[in-house]
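Pasting the structures in now, so scroll down.
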Structure 1
Amino acid sequence: MFRSYLIIVFTFIVSIALAQSPVSYPEIGNDFLVNPGFIGSASSNYWKLSINKCHDVKSYGSYIAGKGYILGGDYINCESGAKEWNLYWGLGIGAKEFGIGYIDRNIYFEGSRSHSWRIGSLIRPTNWISLGLRTGKNWGDDTRIGIAFRPYKDFVTIWSDAAIVDRKPESYFAGVDICPARGIHFYCNYWPDDEEYQLGFKFDLAHISLHAGYTDENNNEASFTLSRKRLKSPVKYKTKKVKLILSGDYSETYKLFKKDGFIYLSRSIDKLCRDESVEKIVIRLNSLGLSFAQLEEIRASLEFFRNRGGKIVIYSDYLDNRSMFLASVADSIYLNPVGSVTFIGVGVEMIYFRQLFDKIGVTPDIVNIGNYKTGYEQFTRDTMSPEMREEIMKILNTIDTFVVEKVSKGRGVSIATVREWIDNAPQNPNDAKESGIVDELVHWNEFMKESDWNKSVEFSTYVFEKNELADIWSKPPRIAVIPFEGSIVTGNSSRGGLFSSKSMGDKSIVKTIEKAMKDRNVKGIILRINSGGGSAFASEEIWQAVKKAAEKKPVWVSMGRIAGSGGYYVATPAEKIYASKTTITGSIGVYGGKFSLSNLFDKLGLTVNRIYLSPNANIWSLLDTFTVSQRERYRKNMLYTYDIFKDRVLEGRSGLNADSLEKMAQGKIHMGLTAKRLGLIDEIGGFSQVVNDLSNKLNLKDEYEIKIYSHYPRFGLLMTLSQLGLIPEGLNLDILGDALYFNEDFIYLVPYKIELK
């Protein structure tokens, strides 16, 4: 019994030495033990070594801890010869603004074992107030509460802690932390009852944190901590050379196990290019699957980097239209000696199904509003209509001119020379070097030596190191990014499969928009649209949600490769709309219809017995085409839908009127610059420019985070199989694409799906 009491008293004395950090501000000493709630709210992983002295008691401790866990122990030595070992583990849950945790400790003292525990919580409703609470058993002060304030950001922190005994506060202390510069802290604790002071400091440098507290020669402490995330330090992270591999495609949302979506890539590259400490970027291109609009965004950032004096070196095994467009921004282009150059220019091949349908007995019966709303013609014709050809040529001419001009400027040659390169493609490496397409022919191993590849910092490492561990309490202000990618459908969103494309469901998107709108940390919303449209009904549901959100918070739009028809419809309530020069937008029109399978059934020997009690009961039958009266009624309803589309545009785009809109509607598509001239969009720019402009308007400076609010399922069969290498990445057998909507009345869909290589 006496030994048990001795253990408790001994532990109490040691706990006083360990409890100098306030429960409301445990990070001043990187102290998870003072308040287990820190386990739930921590933003990094730590390894800590500590040395404490309190009169004749010395303790040496070490633990690893982070968000959700702690594991460690202490060795305690008393001048009287008594020794003690403490082993502890703990778990926690929470977020930046709230954390709760539990620590379990086993005490070994002169052959006996006892047990203690501690539970705690941190509550940080704003960035200027923190509340701490902890209680436990056989571990110093069983219950302690505390409060801390930050009157001005994190430069000054004031706190007060008190032990609760018999439901009354006792043994309290107060303190203040002054942070005169990044990563440098000086603090003072004061105990009124004992009239005792403790002075301390914490110094953070990169991933290292040094902490020390001094009361008198008999009572002091020190600790050394390693943080996985880079700490906010007096010396900012700097590097001169960064290497980057661009490979495959980048969807607007993240893939399975890693952050590799285009939003993340574009934002990270833009920050890299604006970092004055970076002098050189070395890039390897591998089978690029990016769209020209995505490449335009990345190239713009790299062009900014080169114009400010940075050097860019690019290596590739082969150069096609896309990789040549991007590589031309470099100071030097290196090509594999056994590679190839297929910079052959842009073109389109479109499959027409009319003859096939005639053979198998399928009769398309389509109604369209807008002479240029020709999405049906691949099923009703066997040749391209003049309207379709006009629109396709508009797209090709815009992209062709843009690519040739950029390659000409980047390589420092005339436009005529670039045209000659295209006309003479494909070329072998020797011819490519002789003509000036590339600068050097080297194998990869040689390039790594010549280009400083081996001496450069990995892009992923650079991004991780630049993302410093911010010393803030609550969640920082956010800009919410909601990806609108794929066909617009009713119901839930889908990542797509082998026989279907990615889709954005109205129910999923509405919930996501409402979530971002209600999040008090979200100061603005960006819709990243990469959709050719789809269901008219679903587009209206999404439009209503976007309009409602725009009434509460700034909603801006960043258009990707395509934001046409329904993809443009849902963008119109936004305050500002941005698009790239190669973005396809507009296509204000509507079409719909059905397919009659009557002749196919005859060929298959199928008979259907039918009973209709009204003349229009068969309007959606797959065995009949529309009657004259049905077609007239259907067209009348479609005109109503078309008028709603135009009304939505006029409501959102104040510079347009009914006459001017009708001239640019009729299903016509418009590329970025034309769309800006016509007033359909506001600015030419990529995603990063939208983020920068919106953050400046909101006066967020650098103290905000980009948060993606995805409405797509986290896992999908096709995505999982491709990530595991079981099927080729990007495989999709959806031959007819987005054109067949058997369950939709009317369609807001861009008339064609073009993948430029």
Structure 2
Amino acid sequence: MMRALSGWGREVAPVGAILAVVVAVTAVWLALDRRPPEWDHANHLERAVRCAGDLARRDLPAILERSSFYPPLVLCAAGLAYRLAPSDVAAAQSVVLAFLGLGTGAVYVLARRFAGATEGVVAALVFATAPFVVFSSLRFQLDLPLASMVALMLVVLLRTDTFEHRGWSVATGLVLGLGMLTKPPFAAYVLAPLVVVAARIRARRALANLALAALIGGGLGLPWYGPRLLGLAPEIASRSFRQAAESGHPEPLTAAALMLYPRWFPTQLGLVAVLLFVLGLGVAARRRHWLLLASVLPAFALFELLQNKNLRYTLPLLPVAAVLAGLGFGALPARLRDGGRVLLIVAGVVQVSATVFGVPHVSVPLLDVPFVVETPPVRGDWRHREILALLALDSRGAPATVSVVPNDNFFSASNFRYYALRDGLRLKVGRAWEGEPVGIEYMVLKSGNQGPSWTAERPRRIAERLAHDPHLARVFPVIGEFPLPDGSTATVRARREDTGPTVRPAVMARAVERAIRARLGEVARDVEGLQIRLTYDDAILRGRIARVELRAARATVGDLTRRNAALARVRDLQLGVDDLLVNPFSAYADGRLNPLDAGLVRLERATILAADFNEFLRQLKGFKRASVTFEPGALVLAAAQPGPDVTARVRLVPSRDRPFAVAFERVRVGGVPLPGSLVDWVVRGYDPSLGLASRLPVRLEVGRVEITPDAIRIAAGP
């Protein structure tokens, strides 16, 4: 027994040494680097901090509701670490490095199972020093943890002995559930291996164990996936194609798209490792290691077909690729193995050094791709803390809304929002405003690079407007400028309403009314019987109006500035705006309405006939195949969709945190009544009030809603 343990220790020691070296180099990089977290990196850190608060309050519902796409396992593990040791770097990266250790160990065990201890050490070396693995270990992203969970899943799947072993079948179910709670694409990487193993089942006991594993995995994932059951697939499809097209990705099945992953594969895994991987594929096919082949080829084919391509998406294939590289090494003639070991060690050292410190700087011949994705430490200060301190000082600690206009990776709303949350500042940070800066109290702008091309147009448009609109620049004067490491300058603007035109209040009121009429065409057409009433005092000279009331006998309303916008015919319309703030200079000088803020917008009266409402509903995304029947006090919704159709009785009820709430009753899916505990899972995607509340820049209220068989009527009153 002692000899066996000693032998196992000698086998594992090299793996531990490899991992220790990579972790030590990573720790040095983390100590040196001062770059702000980028985009998703910052969003995940924000979630980790929020989850730390949720854990402290033991608020499980909040943990499960935080995100529509990213499950909580890794994020809340980092949140737990953050509670123990609050830090920009240590908490989150300790979790990532722990997953790196898990993945490296799982790769070793897999390769040892299929070939031997030497091949296991080679596979662990290939995985731990793979350029993109090293790159990913420096960032708090979910893809390296996902890769490790995929490798662990294959390990426990093999130990089930085709699901004959009850204990390992239970472990498979646990890993299946935890993998799905790491990131949804986990299923794409493990489905084919599961099918390969399940196809070999011949006994009822094994089938029962497979069912048990599926039940455990489903039970673990259900609390998070259940409420997102219908919404997740469309979101994945949107990210995979529509958003990819907007970002400029090549069309799927074109040569440029199909060759992207193969061309960059040496940059992901390492050039020497790729050669061994190709040899290992042949070895696996000859030896009929179908599990290994099923673990890499189907998932790779799937991601080849998607338009949205990123090296992160195929990172979870690298553990099996490393195992196949280990098999390829084992197939080398004995006389070449010593040289192969030296070459792999040298390649590993060069890959780690080139990735972490940018030395040496080389590229892959013929493929026109870099040898590694270099990420040397960034020492420059991007001034986030100073800017946030200025905002906190200027706002005197009161809640304030900040628009971070650029979308540069080091200077975007994502990293500002994370830093504000981490530092406990009462700042609501958002992206570049659209149309008018309604509800915006501070703007943070940047010269030079504005971020990716597909998001840069709006920041440029805002900068141009501030440069050419003296009235807007006047109410948003500059309160601070900060030089940035890329040679650009950050500018902070604050909304001020200290002065206005030196005219009589009645003159300003007439100017504002004319400006409202001039701009009404952007939100309404076919308006009949329009009346506008202003209630004001001397504060109107600064743009502050106590109340604006708009009435119309009939109108067709919607965002007419957008192409193919949904429009609704409304009768007997009355809209009230309390404590409206407009730009007084543009209203008086140019007759242009530039709203800046409002205390409350209230839809006080309106009537929408049943036929008009159904026509409006069919114009909305997701409701094109839906119809509504009016009943006393409720609407009966019938929604046709891929799969079973949904019907439900819907009531509109008052709500404190949104304009109205939607109450669903008698929900049926495919004609089958749905238990009350599952209603929210199905109808969440049909409730417009949730998204509406999050998008509104000002508070909106709706009067008392009355539903009759012929119309929806909104009336004044509680």
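Nothing in this text is a laboratory measurement; each read-out follows from the coordinates by a stated rule. In this text, all values refer to a predicted model and were calculated from it rather than measured experimentally.
Each of 1, 2 could give helix-only ellipticity at 222 nm (-39500 (n - 2.57) for each DSSP H run of 4 or more, over all residues; to 500), but the derived value -16000 comes from 2.
Out of 1, 2, which structure matches 9, 31, 36, 16, 6, 2, 0 when P(r) over Cα pairs in 10 Å bins from 0, in percent, for residues 548-707 alone is calculated? Of the options listed, only 2 reproduces it. Supply the structure label, taken from 1, 2, corresponding to Kirkwood radius over Cα pairs in Å with the calculated value 30.1. For Kirkwood radius over Cα pairs in Å, the value 30.1 is produced by structure 1.
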